[in-house]
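Dropping the structures in below, format is structure tokens.
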Structure P
């Protein structure tokens, strides 16, 4: 259980960071809109920063979502299957997600290295694109590790209630 506790701590830290990031972007957007509509002042490149931060926040929420079994599950065909069959399919789904998240993390890391080498940046601010990749790769890899752990060891949390 120590491994799951550490993974849960990392996933929670990622989710908190994502919340802080979204709160900061929300406050910046509000300041920009209020300034634009009252004094004519605005935050230059606010949409660039919002896009980058939102992408990073989505990746940062992924580990917590996987840990909580919060991803969409279509269980229409397995509702009447045995509990063992459902658990086996859930573990198989976690294994597939681990593989997909591993590939996405790997390709994102390569994309970040390419953006760093080419010094690619956003249009108005010149915000370095590699910085966004640097933020999204660790939580994507963490999601893969959590999903792989769930596939191998099972789920530490109870199955979500049917809606």
Structure Q
């Protein structure tokens, strides 16, 4: 009986919440992941090298454009509240890797990689496609539409 006290009760370490790298600015814990540059036909994300929280002033600075036309946001993954989440995986990340071409040869600099749902799920392949993912795309090609919408395009 005395030996029972020798083995401590060890609770599992709490799992860190994963971040969505394609979030909306009003989501919990939202921060700017990067700034969108390029043309409407070929936009890319230039990643920030420091954490910038979303504030009313930051969102107003995007005017007259929508904040999602200027910035790409990361926030806590909403899991089952998101239409892309199937209960265990982000299907948006899966489709991006399956459908879109890589746009970089190596891992782009990224402040959220250790907590990124896409990286945790799809690895380097997601990172190599991530810079081309923008929230507002006014003339997306068919592959981009299929990756974003997750359905057959008529």
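Every number in this text was worked out from the coordinates using simple rules, so none of it is lab data. None of the values given here were measured: they were computed from a predicted structure. Cβ atoms are built from the backbone, for glycine too; each structure is taken alone.
Any idea which of P, Q comes out highest on mean count of other Cβ atoms within 10 Å over residues 29-36? Before the final figure, lay out the partial values.
Working: P: 13.9; Q: 20.2.
Largest calculated value belongs to Q.
Match the computed value -5500 of helix-only ellipticity at 222 nm (-39500 (n - 2.57) for each DSSP H run of 4 or more, over all residues; to 500) to one of the structures P, Q, and report its label.
On the way: P: -26500; Q: -5500.
Clearly, the read-out refers to Q.
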## Note on the structure
Calculated from one of P, Q, Cα extents along the principal axes in Å, for residues 53-124 alone reads 55, 20, 18, and the structure in question is P
### Query
The value 0.10 for FRET efficiency 1/(1 + (r/R0)^6) of positions 45 and 85 (r between Cβ atoms, R0 = 35 Å, to 0.05) was derived from one model only; which of P, Q is it?
P
### Query
Given that semi-axes √(5λ) of the Cα gyration tensor in Å, derived from a single structure, equals 33, 20, 15, which label among P, Q identifies that structure?
Q
